[in-house]
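As structure tokens, here come the structures.
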Structure 1
Amino acid sequence: MAISREKKEKIVADLVEEFSRSQALIMTDYRGLKVEEMRTLRNRLREESCGYHVVKNSLVKLAMEKVGLPFEETLFAGPTAIGFCYQDVVAPAKALVNYAKETKTLLIRGGLMGSRIVSEGEIISLSQLPSRDELLAQMIAQLQAPLVGLVNVLSDSLRALIYLLQARAEQMEPQG
């Protein structure tokens, strides 16, 4: 069934809005995925604040031209679904790459980071990086380390003084 011109324009407008909100796009070939597998994948990506939509390549091309993004034909050869990374880029890449390994059906084609085209290998490398939350935790630990060291040094001196005074008090008890 053909899509009306108005509906196509609405889809293109929605895609333009999605492209402008996204930090990165990950293009996949979803052929062979069952409906339940697709639902599972979407749920995993939703947890990572990522959208995942099956798109019509010709409409994506129009939307990308409107936004000024490069359109690489190899990324859109055959049926395409796009992962829209709204906040963190690493977590959705991890989710897609891990799901592709699990199912052996989903294929990562590549993507866009900003206006730069990235290959499948770069997406896989990106998925191996620590997530945003892990990096924040590492940074906080690095910032805390000197302060924890200072507290330990200061408390060790006080602790040593207390032990010395306690030992002296114990020495003086038997005398009187």
Structure 2
Amino acid sequence: MDQEVGFRLRLVRMRHDLSQRELAKRAGVAHATISLIESGRSNPSVSALKRILAGIPMTLAEFFSDELPPAASEIFYRADSLTEISGGAGISYRQIGSARAGHVLQILFETYEAGADTGVVMLHHEGEEGGVILSGQLEVTVGAATRMLGPGDAYYFNSRQPHRFRNVGDAACTLVSSCSPPSF
């Protein structure tokens, strides 16, 4: 997945006629960071990739989605048709529908492998988000509050608050989450 992220980042950067240095400057990261990611020698955390894409600007969903949106009449989605919008670092976000379809709600099927973490830099963005744990355990931090959640437990908060997700358990954690407006 490292090389796919790097390939996509290089393609997107070039489509926006940006040099590695210009993108790094806009994103507030070192030039070497962009170079390492594009060459497949570094796999960014979710928060780092979001920060880099904000320099374009582009969401994670746009970054990972297919070129063509599904037909407007599409209602049902098979498991194998969900769009992977992030990978690496032990975290999978599989989106229901396409980011390019103009949806106001984003629904994700998420998997956090044991030890996976969204990163030490807390996430924050406009909107609200919530989720329900299906299996495993997930440590959710929102502001100064931290809770360990298990199957059937849920969270819901204003996404402007700094937040972080970590699987500190021994098994994978799966959950279904939603945010509005779409932030990936």
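What follows is calculated from the coordinates using simple rules that are stated; it is not laboratory data. From a predicted model like this one, the values you see are computed outputs, not experimental measurements. Cβ atoms are built from the backbone, for glycine too; each structure is taken alone.
Taking helix-only ellipticity at 222 nm (-39500 (n - 2.57) for each DSSP H run of 4 or more, over all residues; to 500) from the coordinates of each of 1, 2, which one would give -20000?
Traced to structure 1.
Ranked on distance in nm of label points 7 Å out along Cα→Cβ at positions 30 and 166, which label among 1, 2 comes first with the largest value?
Sorting by distance in nm of label points 7 Å out along Cα→Cβ at positions 30 and 166 in descending order puts 1 first.
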To test your reading of the models, identify which of 1, 2 gives 15.6 for mean count of other Cβ atoms within 10 Å over residues 14-21 when calculated. 1
Among 1, 2, which structure scores highest (criterion: Kirkwood radius over Cα pairs in Å, for residues 6-61 alone): 1
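For structures 1, 2, which has the highest computed value of distance in nm of label points 7 Å out along Cα→Cβ at positions 118 and 142?
Sorting by distance in nm of label points 7 Å out along Cα→Cβ at positions 118 and 142 in descending order puts 1 first.
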Of the structures labelled 1, 2, one was used to calculate relative contact order in percent (Cα under 8 Å, 6 or more apart), giving 20. Name it. 2
Entry that produces -0.25, -0.32 once log10 I(q)/I(0) by the Debye sum over Cα atoms at q = 0.08, 0.09 Å⁻¹ is calculated, selected from 1, 2: 2
